[in-house]
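Values in this text are rule-based calculations from the coordinates and carry no lab data. All values reported here derive from a predicted model rather than from experimental measurement.
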Structure I
Amino acid sequence: MMTSINQWTSSAAGKFAALLFFWSLVLAGPVIFLHEAGHFLAGLTYGEDVRMTASSVISNTPATDYPPLQRVVQTGMGPIVSVVLTLIGIALIGRFRAFGLALAITAPARFIFSVGFLGVLAYRALSGLPPPSPSFDEHTVMTAIALPLWPLLVGELIFLIWVWRTVHRAMPDKRRWLAWGALIAGTVAGIFAWLGLVGPALLN
């Protein structure tokens with residue numbers, strides 16, 4: 001039973017890791033799709049001519065030409081969907097442990113790349129260089145409201161740390177490293193499968 005997860009045998013922990021790999025592999029693509037669907041539906045709401053691909057939403061109008069509020073809503077809806085999916089995953093851990101853990105990791109995976117941009121900002125600031133203009137959601141949102149990017153990225157970093165701690169505590173003590181390895185491997189494999197095979201076949 002899940003209530004005795006910390007007393008599992010090595011065999012049970014291995015089976016649980018396999019289940020984590022399966023669910024993270026299966027969920028990685030759909031969470032990317034739902035993230036992009038957030039952008040897509042917001043664009044339709046504003047009457048834009050938009051089209052979804054496996055990894056982005058294409059519009060005939062550049063995001064920089066949108067009014068500020070539309071830019072915030074249309075660009076920010078994707079990350080909001082990712083956060084909501086993460087919270088749903090965490091809420092499900094108690095009843096559907098493997099599924100909940102996998103969703104809680106796959107949904108915010110994209111934030112790792114945007115949070116990593118904090119290092120670029122810090123380096124350029126220390127070097128006396130102006131901040132760059134990257135092409136990702138967080139930068140577009142903060143530019144629209146004329147605020148610096150780093151506070152939002154710090155907030156995402158804190159969110160990721162909280163998610164990591166929550167997921168880590170919900171894992172079995174026995175071979176916890178194996179569970180983490182399964183989650184990461186399944187997520188990476190699922191992302192590549194979606195971006196390279198499944199997504200283009202369905203949307204491109």
Structure II
Amino acid sequence: MWSNILSKRKKVLLWVVSGPSGSGKTTLCSRLLREKNMNIARSVSFTTRSLRKGEKNHKDYVFVSREEFLKKIKKGDFLEWKEVFGNLYGTPKKLVYDLLARNKDVLLSIDVKGALEIKKKFPTKAVFIFVVPPNEKELAKRTKLRARESRGEMQKRLAFAKTELSFAKEYNYIIVNDDLLKALKDLESIIIAKRLENVLYATRKNY
């Protein structure tokens with residue numbers, strides 16, 4: 001069934017946005033979906049981490065127990081999954097394909113490991129966008145602002161963020177998020193440009 005959905009849709013299906021913690025990728029994706037009418041739906045990931053202040057279940061994440069998550073892994077319910085700092089995260093297969101069946105593109109805000117898995121499975125039907133802070137100093141500042149752990153844990157997160165930055169070359173586009181409105185415009189422009197490219201390609205094939 002799912003292979004039929006993919007074969008019927010020839011254009012880009014997935015917009016994969018990644019970036020280190022503090023890059024602003026989550027805010028950027030939320031603003032895009034809220035403010036721009038682009039026929040894109042967000043895939044809500046599953047996670048075993050605790051609900052944070054201001055978050056809503058089934059909106060920001062689907063929060064489940066570790067036991068339930070592991071059962072879903074065994075059932076093959078995830079397009080990709082990974083463990084980060086002791087917490088499990090996964091992209092739900094059924095939700096993504098249900099959205100595609102409704103002729104919607106899907107926005108995935110996931111980490112580098114997850115993005116590389118998606119790249120293996122959708123090499124020609126996904127666009128990969130990497131969001132970065134303007135410099136390393138700003139990355140360290142944002143990591144400290146987000147930190148809820150000890151100094152040692154904060155240093156681990158900063159080191160992990162720097163490791164993620166080394167994978168930026170695996171992405172099709174890089175957005176420098178030193179100004180949220182400009183970064184939002186850049187993200188919108190990438191999507192519009194890629195869609196126009198798809199239209200031009202389809203037109204040429206018909207001649």
Structure III
Amino acid sequence: MSSITFPLNDIERHARNHAVLCTTGFLVLLPVGVLVARYTRTYTKRWWTAHWIIQFLISGPVIFAGWALGYKTTAQLELGHFRDHHEKIGLSLLLLYLAQILLGVIVHFFKFPSTFPGRAPHNYIHVLLGLAIIALAQYQVHYGLFIEWPTATGGLHQVPSSAKHAWLALLVLVENDRYFTACTDNATFTTRVVIATV
């Protein structure tokens with residue numbers, strides 16, 4: 001028995017492109033920018049240039065284009081904007097991303113006086129907000145693949161297994177890096193304690 005396949009319609013193409021751009025922006029480019037900051041800062045003071053170029057100049061246009069396609073797709077579906085879970089989280093992610101960019105600028109250019117030893121609290125807020133954005137984006141992509149696509153498009157075409165596997169691979173990579181970073185931080189701390197006690 002042969003299966004008949006139909007090409008994606010315009011709305012499905014826009015939704016697919018929205019998914020590809022937002023996934024690339026939030027789950028590939030932003031984590032790369034995080035890793036650049038995390039690992040290059042150990043051996044150079046010029047890490048910040050690469051970090052902001054990746055996080056703003058490269059990721060920003062991809063994220064904004066993806067978000068705009070999502071907004072346009074919702075308009076084409078005539079369902080109203082920001083009514084369902086996926087759309088509300090999408091708007092939240094965009095606003096959190098903009099807040100994170102602003103916070104990054106504040107962290108870099110505005111230093112507190114010696115009130116705080118070491119890093120100032122807003123440095124830690126910047127890191128935690130970045131991790132929260134990536135975690136929320138993981139959830140959002142999962143929701144889009146497994147719930148939003150069949151609901152919004154009517155389910156004529158299923159999400160390819162390769163897209164679901166790619167999402168899972170990105171999830172594993174991000175979680176693996178968190179584990180590796182925690183181990184590295186612990187080893188660095190242990191090394192500093194040993195050196196300090198000698």
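I have 60, 31, 23 for Cα extents along the principal axes in Å, for residues 50-169 alone, calculated from one of the structures I, II, III. Which structure is it? Each step should come with its number before you reach the end.
Working: I: 45, 39, 23; II: 43, 34, 26; III: 60, 31, 23.
This value belongs to structure III.
Which of the displayed structures (I, II, III) returns the greatest value of relative contact order in percent (Cα under 8 Å, 6 or more apart) on calculation? If you can, show how the numbers build up before the last one.
Values: I: 37; II: 30; III: 23.
Of structures I, II, III, the maximum of relative contact order in percent (Cα under 8 Å, 6 or more apart) occurs in I.
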